[in-house]
Structure 1
Amino acid sequence: MQVEGEVSNLRKQNSGHVYFTLKDAGAQITCALFAGQTSQLKGMDFRDGAHVRLSGQLTVYETRGVYQIIVRRVEPVGVGALQARFEELKKRLHAEGLFAQERKRALPRFPRRIGVITSPTGAAIRDFLHVLHRRQRGIEVLIYPARVQGRGAAAELAEGIRFFSDEATALGASVDLLVLTRGGGSLEDLWEFNEEALARAIAASPIPIVSAVGHEIDFTICDLVADLRAPTPSAAAEIISTDSTEILDRLAQLKSRLSTPVTTRLQSLRAFLESLPRTALFLEPRRVLRDHLLTLDHMNEALTTCTESTLRDLRLELSSHIHSLEKRNPDRILTQFRHSLETSSSKIQRAAKTRLEQHAANLQRLHGLLNALSPAASLERGYTITLAPDGTILRSAKDAANQQTLTTRFHDGEVASENPRLP
């Protein structure tokens, strides 16, 4: 017989035998390829999601009472439909940035309440709770029951995320972390975790989400969108919890570090208290009080002496300042300036008068000299001045030209005359 379909739930045994399921949109059947026939798989991309054509014999597996195909020949046909849908959605969501590392949120260090969205009867929740409570007691777990396989399961899982994310619900605001989990299975068993609606619900959740779907080799779209991917439900419990033993050991270390200085301080205070009865205050209180009174008297005397000395110094300094201010009294300074100004004014007036008298006498002397040397004075004494026609003074007989008209000036007038021609 010959049949065509998509490979899923592929299992390779140590014996060399290969077991898998062949399925299409409406049915599936178990197949076995024994070790003697596996050499034909070399160079073939034979994996979950591969689309192949098989030739073999239909038999009944009596132990389980199911039909199976003993495969004789395997031929690749192409990539399976589910695998193609997976790759297409993965590529599209990656382009939108839903897988980006920068949008991943850190998980709370010590969550108090965890919401788990899964099947309440599956092995995944039992493994998860067993590991979680073994490592850290006291974490409250709220389970939202949802199908994890079959058509419509993705919608129930997305509704669980919205339930915990809705602050209007009684539990919405108090859950620190969400876990989306189920056990392993074939590609078609896990397909609901590859639906786009569930992926977008995870991306829109305000609460950090851990995806723990299938076994370590299984990978879904939810794993890529979630804030953290755990390989198994048990691994998810280990990741989100802290080992109680580690916490107790750490607390014991902190207690030891705190108790040492506290114990030392208490011992010091205890020794101090025990020593008090042996001090002089308890043995001879009157003597101690007397010593304190003497000390107080000495301090009082020293304070009085210091105060008086300080006051005396301040009085001397004040007196010095008063004397200095009196010297700088404005009225006194103005009087001194006024007297100095009057004295200077008198000196200036006397000096100016003497200077004026000296200048007047000198002027009178110069006036006499000027009069004595003046041409008018010479004319009055009987001298005359002979002038050429152009008004120049003739100082020698040689200067007078023949037939030249001359003018002779007397003190009381002028006389014109003509110089005869000389032979």
Structure 2
Amino acid sequence: MKQSPFERAEILCVGTELLIGDIVNTNAAYLSRRLAALGIGVYRQAVVGDNPERLAEDVRTALSRADLVLMSGGLGPTYDDLTKETVARVFGRGMQMHTPSLERIEAYFAATGRTMTENNKKQAMMPKGAIVFPNDYGTAPALALENERGQVVVMLPGPPRELEPLFREQVEPYLKKRCVSILVSRNLHIIGMGESAVENELPKELKDSENPTVAPYCVPGEVRLRVTAKASCESQATALCDGMVEQLLALPIGEFVYGIDVPDAAHALVGALAERGLTMATAESCTGGLIAKKLTDVAGCSSVVAGGAVTYQTREKTRILGVDEALIEAHTVVSDSVARDMAVKALSAFDVDLAIATTGYAGPGGGTETDPVGTVYVAVATKDRVASERLSLGARRDRAYIREVASVRAIAMALGVLRGNL
């Protein structure tokens, strides 16, 4: 009998450590992204502790609504790892030893020079009729169990370092056999417009489009427009996305798009500098080296980033960077003039092609009537020009938010200067 395609999925993550906050549940986000790419809609996510009765109840509830349930956690060797046993009970299946899994576990312990304890054999016990996916990244195999109605429960180990490659390499090909369409997404990265302003610029026909869809969402310092298309193959879905991206770039928001499908502004700036064979440096005050960190987190940045200076105190701005004391006295240390001079002096000190500088009030103390907490001056200098901007990031925002957004905006501003947009 031909199996029907998966339409509704639910994700159920198992572990008391997730419920009490000891471990951040990244598995649900990862699985949601992978299922979306397969064209399988995720309707719900849930977390349940290591309690077999509650776990059984949640599995039954998920199967009452979905044709695919993905579970993570509870496949280990200890007494509280009961995912397989609980799902087997829900399916009315007994447990049996899976000899190939046992042999792999024994080989794993032998190869690592460790003694295998008796309870590790528990990881090789499988519900009758299960499809077993060998684990090359740990000891607990993944498995899938299907009932007479064609519903499937996939059980994966909890550690992300095991779950992610196991899903990608083995479970995903298994699921694809029951997928009739795929999703492709493109992301437009926007800085300089808020989420409401971006949405306001979208024509109604684009907001109402069903395939592809267009959805704005926020991350600190920027707005992203996610374009998602569904089709029977990747090339068709990509073509649908590309057509929508062209329409969006032709709108007024197009001039605020700093990149498409890039991880973040730092990657975009490092890439743009590398393409041009240029170097850069930073001179930071209120951002405390966060700009330099973001840039040096990018692999290959050493060919681009020469260095940086964190001159937090006023005297260090004059001593290390050589900022004019008279300028500080005339305009205060948090000012457009000082930010511009910091950028110019960093450009010279590091002998680079571009320099970014920041000075401001990150809070909670400081600020003035004209420049309250949340005011940050950003400057970008090249050998030909200096551009600057005053950011008002809000006194009600916390220190971490102000520093994060100021850093992202500064990097995006540098990218704009580099591309001749500012």
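From which structure (1, 2) was helix-only ellipticity at 222 nm (-39500 (n - 2.57) for each DSSP H run of 4 or more, over all residues; to 500) calculated, if the value obtained is -15500? Derived from 1, not from the others.
Taking volume of the Cα convex hull per residue in Å³ as the criterion, the top structure among 1, 2 is 1, with the largest value.
Which one of 1, 2 has mean count of other Cβ atoms within 10 Å over residues 232-239, as calculated from the coordinates, equal to 21.6? So the calculation was done on 1. To test your reading of the models, identify which of 1, 2 gives 0.00 for FRET efficiency 1/(1 + (r/R0)^6) of positions 24 and 304 (r between Cβ atoms, R0 = 35 Å, to 0.05) when calculated. It was calculated from structure 1. Of the structures labelled 1, 2, one was used to calculate mean count of other Cβ atoms within 10 Å over residues 8-15, giving 23.6. Name it. Corresponding structure: 2. A value of 100, 31, 31 was computed for Cα extents along the principal axes in Å, for residues 96-295 alone; which of 1, 2 is the source structure? This value belongs to structure 1.
Any read-out appearing in this document is the output of simple, stated calculations on the displayed coordinates, not a laboratory observation. Every value quoted in this text rests on a predicted model; they were computed, and no experiment measured them. Cβ atoms are built from the backbone, for glycine too; each structure is taken alone.
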